Structure I
Amino acid sequence: MIIDSIKKIRSLEEDLEKRIQEAERAANESYRKTQEDAEEEAKEIISNAKKEGEGIVNKRKLEAEKLSDELLEKGEKEFHQMKNLTDEQLKEAVDFVLERIVI
């Protein structure tokens, strides 16, 4: 009877050891899977952030090009207006500038 009890206890201990090992394997697998999932999610977040950043840069670039084109067009108009000044208007402009410099 004592031998049977010792055998049962030993059998229970072996069973518990197997369950502990299985639990450790399951925990390790769960940890590994969670880590892989986290890495994939991080890559996706970084990828989305890069795409969003590129979109913002492209939008700002287009805005800058539009403003540059507008300023260039305005400058060209002003240049043509100055180019087409009459001699009298040109003389008045020169006199005005000279007055400001002398004063």
Structure II
Amino acid sequence: MLKNITLEQLEKMLRRENPYWQESAYPMCAQRMKETMDERLEEAVIAFAQDGTCMDVREGEFSISGIRKLKHCSFLDALFLMDDYMKNARLGRMRIMRR
């Protein structure tokens, strides 16, 4: 659970990164992130939401920068994959390694 970031900050970040989403998707995704995202990622989420800084977080055999290179994805997508990996290493690894 993310405690030190507001829903408004999360929504603003999601709007910046995904401008073509349906309007109702932003509050739903922000709420889900706040309630379910692993707290070890909170510092990276806050830095990215505030000024777009892409912090690298390492857990086990993966890092956010490594996931971005491997999957050719955005920072936000890599953050979601890292969150999955932190919650369940086996399933998260499968999602990361899937082509």
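Tell me which structure, out of I, II, gives 10.0 once mean count of other Cβ atoms within 10 Å over residues 51-58 is calculated. Before the final figure, lay out the partial values.
Numbers: I: 10.0; II: 13.0.
Computed on structure I.
Assuming 3.8 is distance in nm of label points 7 Å out along Cα→Cβ at positions 3 and 27 as calculated from a single structure, say which of I, II it is.
Details: I: 3.8; II: 2.6.
It was calculated from structure I.
For which of the structures I, II does the calculation of distance in nm of label points 7 Å out along Cα→Cβ at positions 19 and 43 return 3.9? Present the calculation step by step, with values, prior to reporting the outcome.
Working: I: 3.9; II: 3.2.
Answer for the origin of the read-out: I.
Using Kirkwood radius over Cα pairs in Å, single out the structure from I, II with the greatest value. Walk me through the numbers on the way to the answer.
On the way: I: 22.7; II: 13.6.
Between I, II, the highest calculated value is found for I.
Tell me which structure, out of I, II, gives -35500 once helix-only ellipticity at 222 nm (-39500 (n - 2.57) for each DSSP H run of 4 or more, over all residues; to 500) is calculated.
Numbers: I: -35500; II: -19000.
The value was obtained from structure I.
Identify the structure, out of I, II, from whose coordinates distance in nm of label points 7 Å out along Cα→Cβ at positions 11 and 35 was calculated to give 3.9.
It must be structure I, since only it matches.
Bear in mind that the values in this text are calculations on the coordinates, not laboratory data. As the structure is a computational prediction, the values presented were derived from the model and not from experiment. Cβ atoms are built from the backbone, for glycine too; each structure is taken alone.
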